[in-house]
Structure P
Amino acid sequence: MKVLFIGGTGNISTSVSKLCVKRGIDLYLLNRGTRKVEIPGVKTITGDITSSETANVLQSHNWDCVVNWIAFTPDDVERDINLFRNKTKQYIFISSASIYQKPPTHPVITESTPLYNPVWDYSQNKIACEERLNKAYREENFPVTIVRPSLTYDTVIPLTIGGWTEYTAVDRMKKGEKVIVQGDGTSLWIVTHAEDFAKGFVGLIGHQQATGHAFHITTDEVLTWNQIYEAVANAVGVKPNIVHIASDFLCSYDDSFLGSLLGDKSFSVIFDNTKIKTFVPDFCCIISFSEGIKRTLDWFHADPKRMVIKKETNERIDDIIKKYEGE
């Protein structure tokens with residue numbers, strides 16, 4: 001099976017790429033070569049998907065499946081529809097579970113949960129992408145499959161403030177300094193390791209019944225945000241010094257929090273994974289967050305350059321706490 005990944009060396013996609021190779025897929029990665037990630041067994045096309053030169057190279061190929069890991073706007077998918085029309089048997093669009101109804105009217109999310117996020121433009125763009133692709137499927141049988149990851153990690157630290165590609169929040173925990181958890185920390189959340197996600201995703205590649213369908217792929221482990229922070233702290237041998245701050249307060253301090261908090265992480269989510277398990281019967285998540293975050297932190301610790309501690313993030317956290325506790 002000949003497969004093209006646009007991207008393929010990111011936080012989620014690297015694990016998917018490795019599993020594809022392990023399963024004997026003839027995998028091509030199209031990227032600009034800026035991320036120094038080695039994946040033995042893949043073929044690399046160096047280029048920019050937005051350039052006409054790269055488009056000409058891709059037009060010389062036919063694919064069993066194309067996956068775009070870096071499409072974020074309707075213009076991105078419009079380009080792909082034109083580029084891969086009659087050139088691929090399947091096109092997988094990476095959407096986002098943040099597109100599901102906010103605030104939710106039911107605590108359990110299925111693929112039929114309404115798509116509505118009035119707060120986050122990132123999610124609104126993903127919804128618009130899905131609508132355009134579904135239109136292409138209905139009107140011209142464009143072979144789209146939609147995948148909606150939720151918070152998925154491997155080489156990032158899934159904390160709200162001072163995490164992701166930063167080590168700042170973990171460094172604060174190790175020093176006994178305060179870290180911020182939105183709300184009272186009891187809202188429920190799902191954090192999925194990329195290696196587990198990959199098993200469900202690769203099972204959809206080339207799946208003849210997946211055309212026209214949407215799937216989310218997550219673990220069934222449900223944690224509170226307090227437990228998530230406690231697991232991170234435990235992985236470095238400390239207890240977290242947590243300050244609980246309402247999401248509304250955080251957003252009033254800095255409206256850049258609006259999308260990630262009021263548009264996503266402020267609400268409890270429980271995902272029903274019946275659909276992906278039906279289509280991919282061997283899909284099962286086995287990496288608990290307490291185990292997975294240790295792997296992630298080991299990856300950070302293996303190279304001091306990865307342990308990025310930002311002065312501006314520390315100052316921001318301190319200022320938020322100072323203003324909150326001063327009220």
Structure Q
Amino acid sequence: MHRLLLWAASAALLLIAAGLAHAEEFPSRAIKLVLPQPPGGVIDLISRSLGERLSEQVKQPVIVENVPGANGGLAAGQVARSIPDGYTLFMPVDTNLVVNPNLYPNLSYDPFRDFMPISVLAKVPLVLVAHPKVPANNVRELIDFARAHPGTLNYASIGLGTQSHLGMELLKIMTHTDINLVSYRGTAPAMTDVVAGQVDIMFTGPPSAKAMSADGKLKILAVGSKQRLSWMPDVPTVDESGVLGYELTGWFGMVAPAKTPAPVLDRLTQEVRKAVADARFKARITAQGLEVVGTSPGEMTALMQVDTKKWADVITKTGARIAQ
């Protein structure tokens with residue numbers, strides 16, 4: 001029995017040593033970050049900024065690969081099927097993980113089964129803007145007008161299942177209002193029509209909202225974050241405007257394929273946390289109106305669970321579905 005215990009203890013120590021050695025060896029070659037969108041978007045900026053910091057830290061190249069299509073499905077599927085060794089990582093927009101499973105009947109991946117969270121890197125609160133002709137200067141006035149004139153107002157969405165779509169549908173559900181959906185393929189054409197007065201309102205990112213309001217082309221009604229933004233302190237949140245509990249904040253993260261070795265995940269988590277804390281990364285990201293976060297894997301999992309339920313309820317109530 002004594003020999004058996006010694007053997008078991010020795011075996012355990014060998015496994016620990018092997019794991020530590022594996023973590024110390026990783027990475028020994030280039031790491032690839034797979035993105036669900038084309039170059040030029042927010043997740044592209046985050047990934048390239050993060051890649052620069054990671055490459056500097058681990059002394060290995062970090063390659064950014066843009067794989068747009070199927071609302072993130074192509075990129076997610078590619079990473080889910082890759083070898084789980086830490087060298088191929090997925091950089092999702094939140095909707096890829098918490099909306100798609102309820103929006104697509106035949107999704108090629110399962111966010112909780114096929115991936116292991118590493119970190120939520122940054123968040124972006126969406127801002128509710130309106131054309132100057134809209135007879136409302138805040139959310140309360142907007143709700144009152146919408147209730148008094150059902151079906152009169154319309155809102156711009158940049159795609160089914162996006163934050164601009166589901167966020168407005170959630171607002172409609174919570175306020176019992178009837179506001180028409182107008183779909184666009186991208187933010188630019190949607191904003192163009194809101195500025196032109198062809199569409200009344202929409203949720204959009206802070207930088208464009210602030211720029212357009214400064215020029216008098218749009219007026220800002222509220223922000224979707226839990227707290228007011230430090231650089232827009234006079235703009236109230238939707239919650240404090242009377243829609244209690246409302247929040248619309250997008251986020252961007254990093255996940256690895258399922259079954260990636262724990263030592264490798266630990267090393268990635270450690271390096272990512274260091275990278276997002278870097279002043280150069282923070283400056284570049286916050287300049288775009290984003291909040292740098294850098295969560296633990298457990299915190300990212302918890303956020304995924306909460307948001308999956310939140311948007312599943314909205315999708316069920318609206319009947320939104322993408323045929324495949």
Structure R
Amino acid sequence: MSGLYVLGGRQRKALLTQSRADEYLYESALILQVDAETKGSRVCVEYQTPSQVRADADASILFKAGSLRGDTLFTCTSTEVLVYGLPHFKLVSYVSLPCFNDLHHVRPSEQDGLLAVSTGLDMVVEFTEQGEILREWNVLGEDPWERFSRQIDYRKVVTTKPHRSHPNHVFCLGPDIWATRFFQKDAVCLTRSAAPIPIEVEKPHDGQVVGDRIYFTTVDGHVVIVDRETLRVSDAVDLKLIDNDCCALLGWCRGLLVVDESKAWIGFTRVRKTKFMENVNWVKHAFRDVEEPTHIALYDLAARKRLQEIDLEPYGMNVIFSIFPSESCPGGDQCDEPQVAGC
């Protein structure tokens with residue numbers, strides 16, 4: 001596999017981002033196509049959220065985590081779900097709902113709908129591509145609208161922080177729907193009563209089912225592997241200890257592409273020196289004062305070895321949320337010209 005799609009965004013110029021919160025850091029959503037052999041790259045999509053579904057003129061615009069089904073790519077911004085047909089990135093479906101606030105992930109449901117994580121409302125929503133809401137779950141098991149109001153358009157609310165759970169990713173095990181919960185350090189079943197899957201080592205982000213395993217990333221740089229049948233942790237790989245020392249600060253770890261039973265591509269976003277990040281435990285305890293750039297890396301998880309690394313900042317990407325396989329590489333006819341959309 002030499003071709004990759006990477007989803008994320010471009011940061012505003014340094015002078016414009018000093019002391020700014022994440023809600024205002026990013027100016028464009030990007031999808032890059034990267035050749036892992038040559039390290040060449042090209043922009044396939046550069047996107048701007050329309051003003052009518054953006055909190056304000058300066059609100060961040062970036063692609064969050066998505067899913068790939070055949071030749072269909074599902075992704076989201078903070079307030080929108082976009083469905084692209086590959087390889088030419090034709091926009092085939094678009095949904096934006098008032099309950100969308102700080103969306104973090106979208107994927108197809110097993111009932112021919114879509115599942116989106118509305119992180120700002122501590123909620124997972126199932127809906128059709130026509131925008132009809134089918135089901136809603138609060139990830140803490142509460143009434144989804146106990147703390148929020150159906151009368152408010154949360155797309156126009158910059159932030160609802162502090163979040164009580166901050167769900168990041170949604171995945172399915174058979175008919176059941178699960179979500180990762182950042183602050184609880186676990187994954188919880190939304191559709192039936194079941195014990196949560198404890199992640200424990202740190203706060204989780206990605207949760208992906210591949211074969212008989214579930215792979216979780218944690219923001220400090222672990223990959224936690226869980227047996228799908230027993231729902232017990234079978235391995236926890238600390239990427240900071242691979243080709244580094246215990247004080248390494250690889251970056252904010254999210255974005256996962258499992259290649260086979262041992263190898264996986266992992267995304268890392270540069271850790272910015274902000275007041276918020278200074279108060280995050282895993283950042284405070286990383287003593288090496290070197291900021292790794294935003295990059296992707298290929299690991300052999302079984303052998304505890306880093307095989308490859310690609311810096312994406314020279315190509316204009318400053319935050320990463322998803323990595324997917326691409327059938328052909330930059331220089332081919334996958335995306336003849338960047339698709340520029342939005343207002």
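Since every read-out is calculated from the coordinates, none of them should be taken as a lab result. Computed from a predicted model, the values in this text were never measured in an experiment. Cβ atoms are built from the backbone, for glycine too; each structure is taken alone.
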- When log10 I(q)/I(0) by the Debye sum over Cα atoms at q = 0.11, 0.15, 0.18, 0.24 Å⁻¹, for residues 213-292 alone is calculated, the result is -0.49, -0.76, -0.90, -1.14; to which of the structures P, Q, R does this value belong? Q
- Output -500 (helix-only ellipticity at 222 nm (-39500 (n - 2.57) for each DSSP H run of 4 or more, over all residues; to 500), calculated) maps, among P, Q, R, to structure R
- Query: Here volume of the Cα convex hull per residue in Å³, for residues 205-252 alone was calculated and came to 80; which of the structures P, Q, R was it taken from?
  - Reply: Q
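Here distance in nm of label points 7 Å out along Cα→Cβ at positions 85 and 157 was calculated and came to 4.8; which of the structures P, Q, R was it taken from?
Numbers: P: 4.8; Q: 4.2; R: 3.7.
The correct label is P.
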